[in-house]
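In the part that follows, the structures are each spelled out as structure tokens.
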Structure P
Amino acid sequence: MADDRVRSNEPTDFILVSSTGQEFGVHRAVMAEFSPTFWNMTTNPYYDEFRTGRYVFQDYKASTVKALKCHMYDETYDWWNMHPEAKALHFTELWNLAHIFLVKDLAELVMADFLHWTCPKDVTGPDDSQYVHQAIGAVCENQHVPAALWQLLVDQWATFLTNEESNGRGELYKILGIYPGFSEAVRIRVAHKAPEQSN
């Protein structure tokens, strides 16, 4: 968490730039706290970023950089209202950024939000079913979803479907029938979980 004495709306001394050129003011001290790469950029005079006071993310759009900034300042980023395809890309980019720059606690946040989006605990009606359908469709259509997030999704669905107390399993089986690749991955995981649960 960012130092309580530093707020994102206070005068900043470093700029993060998205691949589309949008700029986000941040504090060197906050960046250094969250990533060893950022620490070098903001404290090592041999780095160009230290001298220029800015870093350009060549591969990350503005919403991803804004989400990174919100994470560093312990602020909420409203990804919930994104279009499903945009959400899939958002989680993909943010996951990759978390690992490339070793951003503290960001991967864990991405996993939690990703599962919250794609693995609701209860599917009790048509609206819930449609929401989950859109989420799984967006993930399946995104060719770059990280393998770790895909496996996490498959495992959570397998757990949900093998829990007799889970609500809405019938609706989820209908969704599986629409996406054969995802369905096969979940089926294999369910088959593997059966021996695990019997031991």
Structure Q
Amino acid sequence: MTPIELTYEKRVYKTDRPLESIEYGSEPSSSHEFNIGNEQGLTAADFLESTETDGSGVVLIPQIRFDNNRYVIRIDEDDVLVKRTNCVRYHKGKPRGEPKTLDPLSIVVSLREVPDGSDVDTDYARSVAIHLRSDVWVKNTEAGKVNRAYLGEFLEQVASAISAEAVSRERYDYSDFWYDLSLGTPDEIGFDMESIY
């Protein structure tokens, strides 16, 4: 995956403080939403440069949304580059005919308070939430198997990059995702998240 557009909120507080003292809804001295993009692909340096301030105050970035990305996906027997504009939204098994489309994956990086009972032993942790938005990941075809392998490699890279201490997998069996794409139920098509990563 190559990110080509992302959005984040940058909150600036006047004085340094522990994260736990920044209560939900507390007012920063300034808050701005930023959207950065590069059709050739964004780098970590691009992102860091966009977060720079004049040096006054402490910056908190609670969430980063990867809004538009380029993927290598197997279609039939070929690997092709795909981005959001190549995708079509479906509803009840038929194309919606809407100009607005979605990425094949939803990817959001957040700084979150660790819930009670978690295996993670810190108060706050980074989390990366990745949701499937396309049937290319779940189809029971040869191309689907290749795409699941690609997805597994990507998930492994993400887990390694953030030194993941815990992985949570959730399958929403009654989500409109399965119905809108005419996929059948996850059990009917043999979709197993554990086998991907």
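By the measure distance in nm of label points 7 Å out along Cα→Cβ at positions 13 and 173, tell me the structure among P, Q with the highest figure. Present the calculation step by step, with values, prior to reporting the outcome.
Numbers: P: 6.2; Q: 4.3.
Answer by largest value of distance in nm of label points 7 Å out along Cα→Cβ at positions 13 and 173: P.
To test your reading of the models, identify which of P, Q gives 17.8 for mean count of other Cβ atoms within 10 Å over residues 109-116 when calculated.
Checking each candidate, the match is P.
Here mean count of other Cβ atoms within 10 Å over residues 93-100 has been calculated and equals 19.5, so which of P, Q was it run on? Walk me through the numbers before you get to the answer.
Numbers: P: 19.5; Q: 9.0.
The read-out comes from structure P.
To test your reading of the models, identify which of P, Q gives -5000 for helix-only ellipticity at 222 nm (-39500 (n - 2.57) for each DSSP H run of 4 or more, over all residues; to 500) when calculated. List each step's numbers first, then the result.
Values: P: -18500; Q: -5000.
Going through each structure in turn, the value belongs to Q.
Only the coordinates and a few stated rules stand behind these numbers; no lab work does. From a predicted model like this one, the values you see are computed outputs, not experimental measurements. Cβ atoms are built from the backbone, for glycine too; each structure is taken alone.
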